[in-house]
Each structure stands twice: as C-alpha cells, then as structure tokens.
1. Which of 1, 2 yields 3.7 for distance in nm of label points 7 Å out along Cα→Cβ at positions 87 and 271, as computed?
2. Tell me which of 1, 2 gives -10000 when you compute helix-only ellipticity at 222 nm (-39500 (n - 2.57) for each DSSP H run of 4 or more, over all residues; to 500).
3. With Kirkwood radius over Cα pairs in Å, for residues 111-286 alone coming out at 19.2, pick the structure among 1, 2 it was computed from.
4. Can you say which of 1, 2 returns 16.0 when mean count of other Cβ atoms within 10 Å over residues 215-222 is computed?
5. If volume of the Cα convex hull per residue in Å³ is computed to be 204, which of 1, 2 is the source?
6. Compute distance in nm of label points 7 Å out along Cα→Cβ at positions 79 and 95 for each of 1, 2 and report the one that scores greatest.
Structure 1
Amino acid sequence: MAIPPRLAACREQPISIVSAADDKYALPLAVTIRSAIDSVGRNQRVDVYILDGGLSNDSKARLLRSWQAPNVNVSWLSPPIAQIADLKTDNHLNLVTYLRLFMPSLLPQQLERVIFLDADLLIQNDISKLWNTELGDAPIAAVIDYATPYLNTRETIGRASFCDRNPEKCQPVPNYRELGLKGSAGYFNAGVMVVNLKKWREIDILRKATDIVRKHTAHVRYCDQYALNILFSEKWKPLDPRWNQNTIAWAWKDDTESPFDAGSHRLLRKDPWIVHFTWINKPWHPGSTHPYTRRFFKVVDRTDWLAWRPEGYYPPLPQRISNAYKAYRVWYRQTISPVEHKLKAALGRKKRAA
C-alpha cells in the first residue's frame with residue numbers, strides 16, 4: 001500500500017512534542033517525555049518543546065539529564081503568563097493548563113503539526129504511530145473523555161453511566177444549548193492531542209479561546225478544555241481511545257458504568273497506549289493505588305530522579321517480593337559467598353595434601 005504523501009513527509013521529519021509544566025510537575029514531566037522518547041527507535045529524531053510555567057533552573061538541568069540522547073533536542077519556551085492571569089482555574093488545574101494556547105506563536109513558524117502531551121502521562125506504545133495520524137483539515141485529533149464522551153452523555157447513550165454520580169460532570173459544557181451545540185457532539189480530553197498548528201494559527205486560537213473563557217466564566221469547566229471543545233465541536237478527529245486512558249476507567253465497577261460497550265470497556269483497561277493520571281491522587285503522591293504506579297516508577301528510575309519515591313510509599317506485593325529477593329542476593333554475595341570460597345579452598349588443599 002502506498003504511503004500518503006503527508007504521512008511520508010511526517011516520517012522524514014523529527015517528531016515534535018510539546019508539553020507544559022511548573023516546578024511541581026517536574027518529575028512527572030520527566031516521566032512523560034522519557035517514556036515518549038523510549039517508545040520510538042534511536043534513529044527517530046525527537047524535538048521536545050517545553051512551555052515553562054515556572055520551572056527552576058535546577059529542575060531544567062535535571063530534566064535535560066533525564067532526556068539526554070543523541071536523537072533528542074530540547075527547547076524551552078517562555079509564555080507570557082501575565083496575559084492570562086485573570087482566567088478561571090478549576091480544582092487542581094492552574095494557569096499552566098492554558099499555556100498550550102500559546103503554541104502557534106511560540107513554536108517555530110515552519111512547524112505545522114505537533115503532539116501535545118500533558119505532564120502526567122505514561123507512554124506505552126510507539127508515539128510515532130500517533131505522529132503519523134492523518135489530520136486532513138481537522139484542527140486536532142484527540143480522544144473522547146472517558147467520563148463525559150459527549151456534551152450530553154446521558155442523552156446520547158440513552159442510559160446512566162458513572163458520570164451520573166456527579167451530575168455537574170455529565171455536561172462539561174453546561175451552556176452548550178445556548179451556544180448552538182448538539183448534546184450528541186463528542187467531548188475530548190485535551191491531555192493528548194495531535195495539533196494542526198496551521199489551523200490554530202488561521203483561527204487565532206489564543207484570542208478566541210481566552211475570549212470564550214472570559215465571556216462564559218460562570219460555565220467554564222476544565223479551563224481551556226471548555227473553550228477548545230466549543231471551538232472544535234464536531235470538527236475534531238477522534239483517536240483510538242487507547243491513546244489517552246483516563247483514570248476514570250479504573251473507577252467503573254463494570255461495563256454497565258462505562259459509557260462504552262463491554263468489548264471496548266475491556267480493551268481500554270487491558271491495553272492502554274498512553275496512561276493519563278487524571279485523578280488528583282497521582283502515583284507521585286503518597287497512597288496512590290493506580291494500577292500503573294509500579295510502571296510509572298520504573299520510568300522514574302530512568303530519569304535523574306532515580307530511586308525517588310513519595311514519603312510513605314509502600315510497594316505492591318510483587319515488587320516487595322522482588323526487592324526482598326534482590327536484598328537476599330546482595331546479602332548472600334557479601335556474607336555467604338566468601339565463607340563458601342574459603343571452605344572450598346580449604347577442602348581443595350586437604351585433597352591435594354592427601
């Protein structure tokens with residue numbers, strides 16, 4: 001099968017990845033980008049652009065050491081955060097979430113597409129597959145939000161799901177009717193996006209999105225994600241949901257609480273391509289019970305934060321067994337092996353003397 005010209009061009013270019021973080025998210029950012037780098041071959045160039053939301057010089061140095069590789073180039077971008085200081089924030093989200101709106105002006109003008117990744121991800125599949133997504137005229141490709149996949153999920157799927165436990169979350173754009181949007185329109189999570197920068201520049205995304213947030217402040221949920229879902233409603237391209245496994249997948253008791261069918265429900269939990277730690281209690285916080293916490297720390301140990309664990313971290317049983325076995329091996333080598341060697345040497349001398 002012939003490769004479409006756009007996809008062939010993508011493969012000749014470096015993969016361009018953008019993320020944003022402040023100092024509190026330095027460690028998870030290290031894991032996000034390290035796992036993305038590890039997912040591609042060593043011959044694939046990767047350009048990493050970080051929207052600096054308040055990273056210290058020490059954190060930047062540690063991040064650079066964490067991502068050091070011949071095929072990786074890192075650039076720091078400084079968004080004018082003061083321009084958005086008045087925008088509404090929401091729960092654990094702060095102004096850093098809005099920084100992706102500055103991508104069209106801060107990134108090199110020749111760049112026409114990037115992969116945007118939140119700073120709380122674990123990449124499990126070759127990200128070059130995501131990079132090669134055919135966008136066409138779509139402004140983004142993204143994954144439907146697991147909790148609220150539609151502007152009105154209850155109405156669209158015709159039954160209750162987990163999100164009905166929190167009625168305010170069933171309609172992530174509460175005023176969608178007043179805005180002329182359909183309840184059956186898909187609602188995406190902005191944590192993983194293939195971004196059509198050319199399109200974002202054409203529509204002046206920063207001005208339009210911030211205008212929406214300021215005008216409809218009383219209705220804003222999830223900050224810029226609210227505005228992006230309004231601007232791109234029924235225009236964005238859906239990705240395979242495995243490219244952004246929201247943590248809500250682990251809150252479903254069974255497929256009846258999921259907004260997906262039973263087969264999709266099983267697949268989303270069994271084989272996520274990108275794990276997104278969307279709950280407030282994340283692996284780097286004490287007491288995290290997320291099923292991918294152990295894998296998260298495996299990648300931590302490939303960064304400059306080697307062996308770091310949160311206070312009170314208690315490894316799961318398989319890891320405790322593995323750690324105990326490793327400790328036993330060290331003890332054996334240091335304590336028992338020298339005695340064995342001495343005994344064998346002594347017995348050897350006695351045999352030779354006899």
Structure 2
Amino acid sequence: MNLSMILPGLIVLTFACAPGPEGGQPAPAGSTAKENQAMPQVTLTLNEPAQQVDVTVDGQPFTSYCYWDKQYKPVLYPLRTADGRTVSRGYPVKMVTGERVDHPHQVSCWFNFGDVNGVDFWGNSDSVNHSRGRFGQIRHKSLDGMQSGPGKGWIDVTLDWLGPSDDLMLTEKDRIYFRAAPGLRIIDRVMTLTAAQKIVFNDTKEGAFAIRVTRGLEEPSTEPIRYVDASGEVTEVAALDNTGVEGSYLSSEGKVDEKGVWGTRAKWCILRGTVEGRGATIAIFDYPDNVGYPTHWHARGYGLFSANMFGFKAFNKNETELNFTLQPGESTTLRYRVLIATDKLDAEMTERLYQEWLKDNQS
C-alpha cells in the first residue's frame with residue numbers, strides 16, 4: 001500500500017487535533033506559527049438561503065452541513081476525499097449514473113435512530129406514507145458558533161428531535177469538527193442528547209451514526225437492482241455491472257465484509273475500495289465513553305455503513321436488550337470520528353490512527 005500521502009497527514013494531524021478543555025476542541029499548544037502556516041486552511045461559510053454551512057479546504061469543497069427543509073434530519077453532504085473524489089452516495093439529492101436508488105432516507109452522512117418511544121426517525125422520508133406509522137424528524141434549531149482555521153474548523157449547532165405531533169422529545173447539541181491534512185479528511189462529531197420527556201431508545205438494528213457510500217465502495221453484487229442509467233433515468237436490471245466495484249469492510253476484530261462484520265462489535269470499522277479508479281478508505285471510530293462501546297455495526301454490502309450504539313439483541317439474540325433510557329432532563333454524550341483517506345488503509349495503519357485519536361481526546 002502506498003502511504004506516502006497518509007503518513008505525513010498523520011504527523012500534521014497530531015498538531016491539528018490537540019484537544020482543549022472540552023476534550024476535543026482544538027488548542028494551539030504544541031504547534032508553532034510555521035506548522036500552522038503549513039496546514040491547509042479549513043474555511044466554514046454560512047449559506048443561509050441554501051440552509052447549509054459549506055466547508056472548504058484551501059478553497060476546495062470538502063462537505064456541507066445541510067439542514068434543508070426537504071430532509072427530515074440534518075446531513076453532511078457530500079463527503080469528499082482530499083483529492084476531491086466523492087465517496088458518499090448522491091441519491092436522493094442528486095442522480096448519479098450507476099448508483100442505486102433504494103432507501104431514500106439514507107442520505108450521505110447523518111445521525112438518528114429507528115425506534116425512540118416507538119417513533120421512527122431512521123426511516124422517515126417523502127417516500128413513506130406518514131399516515132401509516134409514527135415518524136419523527138430532527139430539525140436544526142440554531143447555529144450557535146462557527147470557526148475556521150489552519151488544519152481545522154468547527155460549528156456548534158442545536159437540533160430538536162420532534163415526534164409525530166411536533167412534540168419535543170430530545171434536544172441535541174453538537175460540536176462538529178472538520179479537519180484536513182495531506183491525504184486525510186476528518187469529521188469529529190460530539191453529540192449531547194438531553195431528554196425533554198422520558199425517552200427509550202428501543203433495541204433495533206435501524207440506526208444510527210451512518211454513511212451511505214458511492215457505488216465504487218459497495219461490495220460486488222449480482223442481485224436484481226434499480227439504478228440510475230447514463231441518461232439519468234431509473235432502470236431495473238437483473239444485475240449491476242461490477243466493474244471497479246470492490247468495496248470491503250474490515251473491523252478492528254479482523255472481521256471482513258458484510259458477512260463477517262454485520263451485527264458484530266468492534267471499536268472501529270473501515271470500508272475500502274476504488275473510487276474513480278483510485279483507492280479510498282472511509283473509517284468510523286467509536287469512543288470508549290460512548291453508550292454500547294464497542295458498538296455493533298449495521299454494515300451492509302449495498303453501501304450502508306453504520307455504527308449502532310443502541311441495538312444489542314437486534315444483532316445478537318444471545319445479548320440482553322439494551323432499551324437505553326433517559327429520564328426527563330437526563331443527558332448522554334456520544335463521540336464519533338469519520339476518517340476519509342486517499343488510499344486503502346490496512347488494519348495496522350487504522351489502529352495507529354485510532355490510537356492517535358484516543359490520545360488526542362485524553363490529553
């Protein structure tokens with residue numbers, strides 16, 4: 001594996017990610033003006049009419065925090081590598097040739113859950129019949145802070161989890177960090193959920209911290225499928241062309257592909273493949289203080305890559321149901337990292353990156 005881009009990025013990121021008083025806020029300690037000057041500039045720009053905050057690195061798009069009315073939760077859309085390739089699925093926001101058109105609720109990168117007091121936040125989209133179920137939505141309430149800088153930037157946001165009658169169920173306060181280094185793009189999301197009423201995250205596989213990936217990162221498949229053809233139309237075929245499709249999961253426990261990874265526990269999981277003819281990796285890191293650590297993985301070969309901290313028995317009948325409960329006013333904080341590399345990482349390099357992240361958050 002060619003790590004010529006990733007290894008320098010790891011060194012730079014050691015300076016860029018030093019935590020502050022809140023266990024994750026970047027601090028200048030240990031860095032110098034010369035080091036800051038060498039780091040790429042991460043710039044955050046509020047585009048209020050478009051209902052999004054755009055994130056660029058040295059002027060090139062990385063992602064956007066999107067709180068569009070047409071979605072039922074905020075999303076990070078799309079996700080790009082350091083060299084500009086898109087690794088998240090375009091649908092349903094954009095029709096991209098060769099991509100699947102299933103599960104319209106799975107939009108790029110998001111966080112929600114499928115059974116909160118019997119309310120489905122996970123499966124909600126314009127394609128469902130809202131009169132035939134109890135569906136919730138997560139609404140962006142406010143942008144509370146925003147900062148750009150060398151190597152990193154961040155936003156603070158407040159979100160409301162609303163039930164079918166727009167009743168407030170949870171308040172979510174997030175700090176989302178966007179970091180950049182040679183060969184690496186990173187999103188750190190720190191989420192504090194506070195219950196407005198008694199809340200039970202009922203044990204289900206439908207959740208929670210998730211990414212839906214582009215076609216090249218899927219596992220090869222021979223199943224009948226509906227996809228976007230070259231003319232931009234939805235077409236049904238007996239089997240998709242698997243040329244260039246070689247996605248493969250690998251967990252920290254050595255499990256491989258959906259067959260090995262799905263429903264198992266691991267502290268990290270990566271998805272490796274080829275995007276636009278070149279290698280790429282997406283990683284999700286779980287944090288030791290999170291509920292359910294090490295998390296179960298709802299990782300599907302068709303491109304759903306998700307850490308589910310609230311599902312136990314749904315993945316393994318031998319485990320006890322979690323049914324994680326918050327009393328009114330009670331909170332829990334969850335912390336995850338998404339790492340995007342411009343090459344195919346192996347287990348050794350991923351573990352090294354994971355340990356660097358833990359060290360940064362514990363200093």
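Please treat every number below as a calculation from the coordinates, not as lab data. It should be emphasised that the depicted structure is a prediction, and the values quoted were computed from it without experimental measurement. Cβ atoms are built from the backbone, for glycine too; each structure is taken alone.
1. Structure 1 accounts for this read-out.
2. Going through each structure in turn, the value belongs to 1.
3. Derived from 2, not from the others.
4. Traced to structure 1.
5. 1
6. 2
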